[in-house]
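The structures come next, written out as structure tokens.
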Structure P
Amino acid sequence: MKSLGWLVIFLLVGMAISVAIGFSFSVEEPVRYDAEQEGLDQKVVIRFSHVVAENTPKGLAVAKFAQLVREKTDGMVEIRVYPNATLFDDENEFNALQSGKVEMIAPATSRLSSRYPAWMIMDLPYAFENEREVSKAMDGRLGQLLFEAINDENVKGLALWDNGFKQMTAGCPLVSVNDFRGLHFRIMPSPVLHAQFKTLGASPESYSFNDLYRQLEGGSVQGQENTLSNIYSKRLYQVQRYMTVSNHGYLGYIVLINKTTWDTLSGTQQKAIESAMTETTAWIRQYAKQMNDRALAEMKEKNSIHIHMQTNEEKEAWKKQLNPVYYQFKDVIGEPVITEWKKLIATERSPH
């Protein structure tokens, strides 16, 4: 019996020593921690707010981008889309982005040109003749300079998405430069656009895009400029009698993300978002033009607005009238951007 007691004591002591040794090893050799893996088991939600309809170039681009991000991250990053200004309108979305009330937006270049003067190049009348010139600009040194100009601490620029070229609409024909005199025109809040319409003799006024239909219907403004897809999707052709297809200005969207949000993403997640953005940008360049062509065809078929296709002669007259706008803003835009733009159009418009 005595020997049995000693055996029990021996076994208990052995177990205690084993536990102590095991604990010692667990303290001295902790499991290695990979910081890159932190939070990868948690879903990330990024809110993307925009002000246009879902069936417009921007609306479709956002939807495609969201789908690609979901696929490339196996659903661990969700782009939650808020169209038609359901979250923020175009006058408040940038401040919301900076303060972190929303994570992504894609405002028109015109809306940010006052904050980033280099981007005024995109608003200059007839600065680009076609989508190819815009793509060449954004893929080259000019695009690099423009994105370098977005230098806010809490904002990061990702891409430029095409909408297309703008057309003029009003309650009266807009063929001659004299036809603009005395008309109240809705514009986006851009110094270049303001100067453009003042030069034409019109009275430019800034209104939210989502209020535009009501303003035109009520007669507080008589005209506006927009892409064919926007004119069609917002049914502006129902409250305007005449449209001139002039392609006088470009409308695109700068895709922005809150910098704090971006910095909290893992390297893998950032690469997935950049890859999805590259694919979406290439896709919308092709699809936006198709949508604008389709919108023009639909409006012609509905026959609810008189459509005038600007002639080369009329185009040259408009260009001549608007030429002072270039000289007014070239110093504000900056010599590096103007120089790169001149190089681009010289190359693209030279005989091949």
Structure Q
Amino acid sequence: MSLPLLQTKFYIPPARPQSVARPVVTAKLQRGVAFPLTLVAAPAGFGKTTLVSEWIAQSGRRVAWLSLDDEDNDPGRFLTYFVAALHSIAAIGENTLAALQAPQLPPLTALLTPLLNDLYQLAEPLALVLDDYHLISAQPIHDALVFLIEHLPPTLRLIITTRLDPPLPLARWRVRGKLAEIRADDLRFDAAEAALFFNQVMGLQLTDHDIARLETRTEGWIAGLQLAALSMQGRSDIAGFIQSFSGSHRHVFSYLIEEVLNRRPVGTLDFLVQTAILERFNTDLCNAVTGRNDSQALLEKIEQANLFLIPLDDERKWYRYHHLFRDLLQQRLHSQVDTTAINELHQSAAHYLQAQGLIDEAI
């Protein structure tokens, strides 16, 4: 199969210049590359992607990255992106990429065999990150990954980030020493990390008592801590705010999102809600969807405010929202905007993407 490749899917999110150093969990990830597969599995908002990107920045290893989405459930598309990601950091996979152009896709094991042989010949070890693997539901892809990991040479290590355990033989690999795991308990902020985050990264001056209460209420959930920090900026009654929220991660997130969004200028809020229809976006696409001409300035303000905006390239031309943030923006969109207006937003996006030759994105 032949298709243009979206280069932003290979972009490694940069390590944040201002963040809490996490040497313990980073060291655990470093030890994990002794195993064929490292599984970083936790619910949304636990900092899985951030952890891996920060490890890459200090690992000294050549690492390829593949951000997955729902469309990657097509086996041919998945393998094309998989091999192309590896090909971007090593001269391997050309025969497999050529075979993927065939009108009829060969068996996946037949496609992976020459790739494994290429990997075996490498002198320098590589790693490949599959980000958001929970979006993959196609059994042929799971089967292909099992075949790959069962025969993986020591020159490649896989790192999978996922919200859910994938349907792979994890128990067998655990017993056979093929699997390293980083779970939610590893990723939670403890009280000391929460203190560094609130008072150094976010510039708040919270007492140890307030930090302990927040850490307990969020159970160290990083997205909840970040939203709490955004909500507390400029407030006088910090203790009252901390007392006012509790419950599950989803409920805390929804509550804090409302707190954060309701304090944004109306123009910024409208922009966030309207652009939530987009999986990825740049300035021109945002202008096309919203009818504005100042999207670049707004995106810069949103990024500076730590509002869950994730750059997809070094030039900061393409972005996406954090998945949970986008989900809740979309809920607000559908509760406040009629169907006709929402359809018009989608049509504006499709017209722009089609004009740019991004047909897959436009559909």
Structure R
Amino acid sequence: MSEIGEGNEQVVLQQIGLRYVSCNDKGYCRVAEGKHFRYLDHKGNEISNETVLKRIQTLVLPPAWTDVWICANANGHLQATGVDVRGRKQYRYHAKWTSIRSEKKFTDLHVFGAKLPLLKKAVLKDLRKRSLSREKVCAVAVSVMQKTSFRAGNSIYQKTNGSYGLTTLKNKHVKQISTNKLFFKFVGKKGVVQQTYLQEKTLIKMLLKVKDLPGQRIFQYVDDEGEIRALESGDINGYLKEVMGINASCKSFRTWNACLMALKFLIAQPVPVTVAERKKNVLAVIDQVAAVLGNTRAVTRSHYIHPSILEAYENAELNSWIGRMKKKETDLDTRNLEKKLLQILKAKI
């Protein structure tokens, strides 16, 4: 099957039996009637076809959505849109299209891992810079993200939901325990409280220098005119794309970290004897990764841990590697995990 990319969406859609549609196409609308809804076609006629109504019900569109558009074609890649209570446009895609996009995300992860040495080299170079330029502060932020797997953060979410991420963290969210230990505590996405320690003396020293800039936000930089600017998630995404030469993002980094954590936690699990024990260990590992990311088990499994890792473990394909790693578990190098992860990803391309 062709990969999703610029200009070839139509080809992929044809291969999976879907057609490209737009919310500007003729479709159905939703009209409130008491506690219930009626659905009308583009001519204003009420829809009574049971098959169509059943499809609409399976989309589970939130009652609070307004300006709802529903695709008239059951095979449309986009099935519905609407505006939520915060005025944001939301989308419901066909299950097949969602699955393909998810597969592409994991395919791109191999490219991210292959380009990671370029990022590490650029970060080391930018960390040596004396001024607190955008590049240096981006390098500090990326280094913290690598250690903590924090979300990038978004000013809109911070203002509307009171939730924070890396770039929106304030000085009150971090406490210095010692010269080589910082403690972060803040409310993350969906109200989940994040509590994480950072233990790396050199990085902490750099982070504290950034934190000392005037202002409530931790991550700020000094621009070419000497003005202090808040670092945004777009700055970090732009930095990743520039130094890696690919369409990388903070989400790519969290996904990569989640996969590394999964491998590390699998090594720490008791050696399984039965299939049931393997499945039990897999669930335990997913829960461990979810706790670090601040996500649910379902979200972590479907969006962050590459399925090939868990499949390989359940099929006992990682036995010999895990056995070797257990012997060096106390001083396990991240490079061992990265090398194995790339091997797993390459095998599935």
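FYI, it's all coordinate maths here, none of it is from the lab. Note that the coordinates shown come from a computational prediction; the quantities given were computed from them, not determined experimentally. Cβ atoms are built from the backbone, for glycine too; each structure is taken alone.
If Rg/Rh (Cα atoms, Kirkwood Rh) computes to 1.24, which of P, Q, R did it come from? Walk me through the intermediate numbers first.
Values: P: 1.24; Q: 0.98; R: 1.01.
The correct label is P.
In terms of FRET efficiency 1/(1 + (r/R0)^6) of positions 146 and 266 (r between Cβ atoms, R0 = 30 Å, to 0.05), which of structures P, Q, R is highest? Could the numbers behind the result be given before it?
On the way: P: 0.60; Q: 0.05; R: 0.90.
Result for FRET efficiency 1/(1 + (r/R0)^6) of positions 146 and 266 (r between Cβ atoms, R0 = 30 Å, to 0.05) over P, Q, R: largest is R.
Comparing relative contact order in percent (Cα under 8 Å, 6 or more apart) across P, Q, R, which structure shows the greatest value? Numbers along the way, then the final one.
Working: P: 23; Q: 18; R: 12.
Evaluating relative contact order in percent (Cα under 8 Å, 6 or more apart) on every structure, the highest lands on P.
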